[in-house]
Structure I
Amino acid sequence: MPADANVHGDVFGGWIMSQVDIAGAIPAARRANGRVATIAVNSFLFKQPVFVGDLLSFYAEVIKVGNTSITVSVEVYAERNRLQASTVKVTEATLTYVATGDDRKPRQIPPLEDISKVG
């Protein structure tokens, strides 16, 4: 939206970062089977600008699971010029989340077999 962009029509990097954080938290919370909190942005690369009117797609995947932490890779693609359907990779990032309990303190991540029984 225009409120998320500078005077030249480029979307603010901070807005993109917040959306990447949301996208990364989804598979992290699924794998943790509950609440997670962002503890690190390990890498963040803006490869191309994002313009007002671009249609963004966020792809996130768990790449590492520790005792209490989960690392997620997120890639962002922008579809431009919708009539010509040009798609470019605009951002890539790696973030780490920690699983937390109701007390918001770190907790163990359950084994995969425990998670598969939940559904």
Structure II
Amino acid sequence: MLKEFKEFISRGNVMDLAVGVIIGAAFTSIVKSLVDNLINPLIGIFLGQIDFSDLAFKVGSATFKYGAFINSIINFLIIAFVVFLLVKGINKVMPKKEAPTAPISMEAQYLQEIADILKKNNSQK
């Protein structure tokens, strides 16, 4: 069982996932700082509030902090947009792998030639 666990952990996919989670956590802190220190003050200029996290309402003894939820939505949208831009940029830089074309069977070649002849004959009429 220990050997199987070692094989599982040493697979490339698990290591890639671990690196992705660590980078994602670091990236999230950067985006949170961007939102808290740059975007929220910009939005605050127009809405009159700098920080959404203080927005809340009470129903009985329960407090609903909808401002923190708004901050989370802004964080998510910015992270998603930046990841979209990164993937788009990487796709432009990385060479595209062409799918290997399967050899065409003789039957398919003959059928294509017959179709071409029929099209040619129909266009001449």
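Some notes on this structure:
- Structures I, II were shown, and distance in nm of label points 7 Å out along Cα→Cβ at positions 33 and 97 at 3.6 was computed from II.
- Computed 47, 26, 21 for Cα extents along the principal axes in Å - originating structure among I, II: I
- When mean count of other Cβ atoms within 10 Å over residues 17-24 is computed for each of I, II, the largest belongs to: I
- With relative contact order in percent (Cα under 8 Å, 6 or more apart) derived as 28, matching label from I, II: I
- Set I, II, criterion distance in nm of label points 7 Å out along Cα→Cβ at positions 57 and 89: the highest-scoring structure is II.
- Answer label among I, II for the case where helix-only ellipticity at 222 nm (-39500 (n - 2.57) for each DSSP H run of 4 or more, over all residues; to 500), calculated from the coordinates, equals -6500: I
None of the figures in this text is laboratory data; all of them are computed from the coordinates on show. Bear in mind that the values here come from a model prediction, so they are computed numbers and not experimental data. Cβ atoms are built from the backbone, for glycine too; each structure is taken alone.
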